[in-house]
Structure P
């Protein structure tokens, strides 16, 4: 497996956007809107590929101020789920953002994914809220 940053507007970015659409929106009867995609040219895009460059997963990092960043729209292709690849991708992502000088990450986790992020050291804060029709919680982690 190969985890790497991908360029906004590239063929790899287009494939990652299609994966996000298929995994995160289509099952809800939704599509990625122009609002969902707004500002992505200023965000950091990462993807996990097999040795033959098949896209396995993707995630976006939104840089903020004071060493903070937010993770959004992490997706793993259905045929590759439940193989530990999401955990691997998150650990590689954390190492990458630490090297870039970030010291904390936050995210909005679907209720069904909270346990996954807790196992990686993320903690919930605040109450539950609805985002893209599903219950979510804000989670964050201090990076070392």
Structure Q
């Protein structure tokens, strides 16, 4: 079961990074070209938001089923904070993923508050790019296959 979740997480991460990259490019080109924010642009942004939420759910499932999660019960908080590997797996990566989803969600919400298309494209480009950078940093070496 854990191998299936790891494979799903890997594939979903690649798909999410691709969709967020498309969102960032769409936001930049839409802002530069001055085109109107259409329903296709809205759907592209919505796919980025939905895929990031599903990535969060898959990541939390993997986090709770991963053997590292038992380290919370076996070690003290001081041992977890001082050990680089435990700190990275138990604290930093989940926090970065949650923060990345928050940036994508913030980009979606701020886009809704503007009437001008150029401002919508700018908000999408900035906040989805921040989310993309955070997702890449949280993925680390997990993007490249180890097989």
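Annotations for the structure displayed:
- Among P, Q, structure where helix-only ellipticity at 222 nm (-39500 (n - 2.57) for each DSSP H run of 4 or more, over all residues; to 500) as derived comes to -7000: P
- Distance in nm of label points 7 Å out along Cα→Cβ at positions 85 and 101 derived as 2.7 - corresponding label from P, Q: Q
- Calculating FRET efficiency 1/(1 + (r/R0)^6) of positions 5 and 45 (r between Cβ atoms, R0 = 30 Å, to 0.05) for structures P, Q picks out P as the one with the greatest value.
- If distance in nm of label points 7 Å out along Cα→Cβ at positions 29 and 117 is computed and equals 1.4, the structure in P, Q: Q
- Of the structures P, Q, the one that 35, 31, 20 was derived from, the read-out being Cα extents along the principal axes in Å, for residues 13-92 alone: P
- Computed 21, 19, 16 for semi-axes √(5λ) of the Cα gyration tensor in Å - originating structure among P, Q: P
- Top of P, Q by relative contact order in percent (Cα under 8 Å, 6 or more apart), largest first: Q
Bear in mind that the values in this text are calculations on the coordinates, not laboratory data. The model shown is predicted, which means the values in this text are computed figures rather than measured ones. Cβ atoms are built from the backbone, for glycine too; each structure is taken alone.
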